[in-house]
Structure I
Amino acid sequence: MGALVVGADPSLYAQRGQLIALAARHQLPAIYEWRLYAVEGGLMSYGTILTDAYSHLGRYAGRILNGEKPGRRFRR
């Protein structure tokens, strides 16, 4: 028996419904990069929530644009 690991590829992400359905139909354990796969019915994920990642990125960029040095350790 095998398993499926789905990486962070935009074309795979666009077809996530089909990937989830195929893995379930063939009883293939699958792990996905992004949490949304698991939310939509996939077995499990090891990645983050994309909207949270983009939110953190925006805050960090804002702090840098407001003069904070990028090398300084950021705190939430």
Structure II
Amino acid sequence: MTLEVDSNQKLCKTGPYKYVRHPMYSSFFLIMFAQLLISSNLIVGGAGILFWTMLFLNRIYAEEKMMFELFGQKYI
């Protein structure tokens, strides 16, 4: 999927966004951690966590850059 910004997009500072900048990604990490505990297999669980971490770090970097360009210091 591509990153897009809507022309009417506003900076949200309430709800989960008040505490966590990327709540969706945080939930994926919790799910991966739960999978590690459920599977009782460090290789499978660790590989899942490693895969998602690499994928999300790249995407989060791009999102942070895009949001800073759009909102400037208000985003910081």
Structure III
Amino acid sequence: MPIYFGKEDNKERSIKLGQRALSMIMANNTKRFSPEMILEVYPKVIVTSILYMVDEKRYSSIAIIRILAHMHANFILFME
């Protein structure tokens, strides 16, 4: 999954790469993107990462927290 860093010039590229990644995850093809995929994948990825940190299966470092923040920003970008 691409990560959106908040720069305006990266916005379109992040959306395009995100659509391809979501399509590959859900449909096993990069050209079958549908907006419903956003609501199916992003919440699961974010919640799973948080649960792994809480269950101590993944070390809760600042790097993981930053990745979660970037994933959340990307999710918000897609929702807009």
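Starting from the value -22000: which structure in I, II, III was helix-only ellipticity at 222 nm (-39500 (n - 2.57) for each DSSP H run of 4 or more, over all residues; to 500) calculated from? Source structure: II.
Suppose Cα extents along the principal axes in Å works out to 53, 21, 18; of I, II, III, which structure was it derived from?
Details: I: 53, 21, 18; II: 45, 24, 19; III: 37, 28, 17.
Corresponding structure: I.
Read-outs throughout are calculated quantities, based only on the coordinates presented, and are distinct from any laboratory measurement. Just so it is clear, the model here is predicted, and its values are computed rather than measured.
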